[in-house]
1. Suppose you compute log10 I(q)/I(0) by the Debye sum over Cα atoms at q = 0.19, 0.29, 0.31 Å⁻¹, for residues 170-225 alone for every structure in 1, 2: which one lands on -0.76, -1.32, -1.36?
2. If distance in nm of label points 7 Å out along Cα→Cβ at positions 34 and 82 comes out at 3.3 when worked out from the coordinates, which of 1, 2 was used?
3. Between 1, 2, which one scores greatest on mean count of other Cβ atoms within 10 Å over residues 10-17?
4. Upon calculation of relative contact order in percent (Cα under 8 Å, 6 or more apart) from the atomic coordinates, which of the structures 1, 2 produces 30?
5. Where does the value -5000 come from, among 1, 2, when helix-only ellipticity at 222 nm (-39500 (n - 2.57) for each DSSP H run of 4 or more, over all residues; to 500) is the thing being computed?
6. The value 33, 29, 21 for semi-axes √(5λ) of the Cα gyration tensor in Å was derived from one model only; which of 1, 2 is it?
7. Given a computed value of 1.3 for distance in nm of label points 7 Å out along Cα→Cβ at positions 90 and 242, which structure among 1, 2 does it belong to?
Structure 1
Amino acid sequence: MELGGKPNLSDFCPLLKPFDLQGIRRSTKVPYDRLHWLIDNMIDQRLEFRASGSPRCDDLLDVLHLSKEQGQKEFNRPNIKDLFIGGTDKTSATIEWAMTELLRNPDIMAKAKQELTETIGIGENIQEKDIPRLPYLQDVLKETMRLHPIAPLLLPRFHVDVEVCGYTIPKHTQAIVNAWAIARDPMYWDKPTQFKPERFIDSKVDFRGMNLSFMPFDSGRRICPGLDLAVRMLSLLLASLIHHFNWKLPDRMAPEDIDIKDKFGITLQKAIAGKDWPLPLLKKQSSILPSFLN
């Protein structure tokens, strides 16, 4: 991901592409081939497991493989690898940003926890059907994606000549839309650098990119196909972390001491990752945990 987001001279001068002057293509080949080998190995093992007559695992990989057996359009191997590679780091990075902001804002954490306690009940597991009953949790996710969009730059390509604000953009032009800057523009957002989930209460702005000041999953025909799955997974994971644990910072560490600087890349990651700064102290609230947290 870091190499993919590195500025490349060949992008500005296509004549240089065959020469790979910066060695980016050569450097990318080793981790790229390794990543595909890992996923290919996982898929092969699952196919052997299924061929032996073993019972289903009922996970995402099983669902994708069973689509053909159920008469649906088959997911081929490249499709399956795209789903795993395209969504993994974005999910983990979004959760990291959400927990970082909640730890920096204990009052917001307490409000989200209170909603979960009143709606779900102490010690109860959160189900997918509960998500619509947790509006404040959805507001926390929206505000996280507004302030820390995982895809900071959107890269639409024009398939026809288009006129925008008096400028003619030629066909096949690769545009760069700065979604990060738009989501922090004071023209559209009150106190844009402040983490404030309440701004989405009674708001019609949602994840689907219909409001062009908030496009965490892009917009239009090229909107992220994993939107629905991502929102469900992020909601379940974040709600479970808040609901089943009491979180607090280590002694003598104030919320404002948490570093929130980011680093540019294909995805927007924390400059100082969670493993590099003092971890929150976890205090287990309930012995009943979702299976994906065990």
Structure 2
Amino acid sequence: MLRTNDRGHRELCYDKQHLKLDQLKSMRIQNDYLYRTIPDYPRDVEFQVSYLRHNTNLQGFLGIWDSEGFKKPNRSHSPKHDLVWWSPDISSDDINQAESRYLDDQQTDAEKPFLHKFTTSPAFLSSSRMGNFRFSMSIHELLRRYKEHFCAGQDPNIRIFETVVYKQEVMYSVVVHAPHARKLFSEYPLLEDTQDAVCSFWEDTIIWRSQAMSKTHRFRLSRNMKAIRIPTKFRKDYMWDNLGVAFHVPHGEIFPFGKKILAKSLRLCEGAQPKLNTEEFVKCEFDSIRL
């Protein structure tokens, strides 16, 4: 289904399912990046995500700070789209651990770390295309707060939401909602812990099996697990994938945290192009994001 998103851009959406890249290719959608042959790279890498980040610009930060929590600024065309979006906050340690698990699965060793040379898409970078303000919180804390405020102590439901295809990005999203909102989301499958799924959930951790970690492949992986540099003139741009976690926050309500927790979770991050909004990036000294 083609639709126009909140930023006025057209996007191709498949709701209630996570379609892998090979499945999208078999559907013969029109996208040159999707069909390019990718140089050899680490496949079937699992990232265990325990932190999420919410990036925003100065205007968004001021709104969050004043309300002491998160909400969608404007009413949606449908109540099920009253969502506050977060994305994986993947640290260098997360990447190192993913590399160790990958080598164990391959039953081999590597002379030098190599996975960080392939995790170069915007999903893995410390910079942000949304703005310079980043709130980073553990999934445990986010779910605990959501359970207390929206679920009357019950566990929230976590479901497969959408696959959205942009010009060079494929976004897989899951939605977190309160049990009493089940009628809105009952058609969306529950996120199950299966080995071949794009993502699954286990003990306050999201298992994400990224299929396309590089926007531009600068290296190829040799058989003995060495990252071989690709000459600049032979480099190409490719599709990259991303993961979004959407918390359902009904219109007029706030996902509350208080200024103390917000201040503790706040970082400044460098802006990245292309910007996803019209506000200019803030020029300042940037703190280091999670190491």
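Bear in mind these aren't lab numbers, they're just calculated from the coordinates by the rules spelled out. Keep in mind it's a predicted model, so treat the numbers as computed, not measured. Cβ atoms are built from the backbone, for glycine too; each structure is taken alone.
1. Values: 1: -0.76, -1.32, -1.36; 2: -0.86, -1.22, -1.27.
Structure 1 accounts for this read-out.
2. 2
3. Working: 1: 10.9; 2: 14.5.
Comparing 1, 2 by mean count of other Cβ atoms within 10 Å over residues 10-17, the maximum is at 2.
4. On the way: 1: 20; 2: 30.
The read-out was computed on structure 2.
5. This figure was derived from 2.
6. Numbers: 1: 33, 29, 21; 2: 31, 22, 20.
The correct label is 1.
7. Details: 1: 2.2; 2: 1.3.
Source structure: 2.
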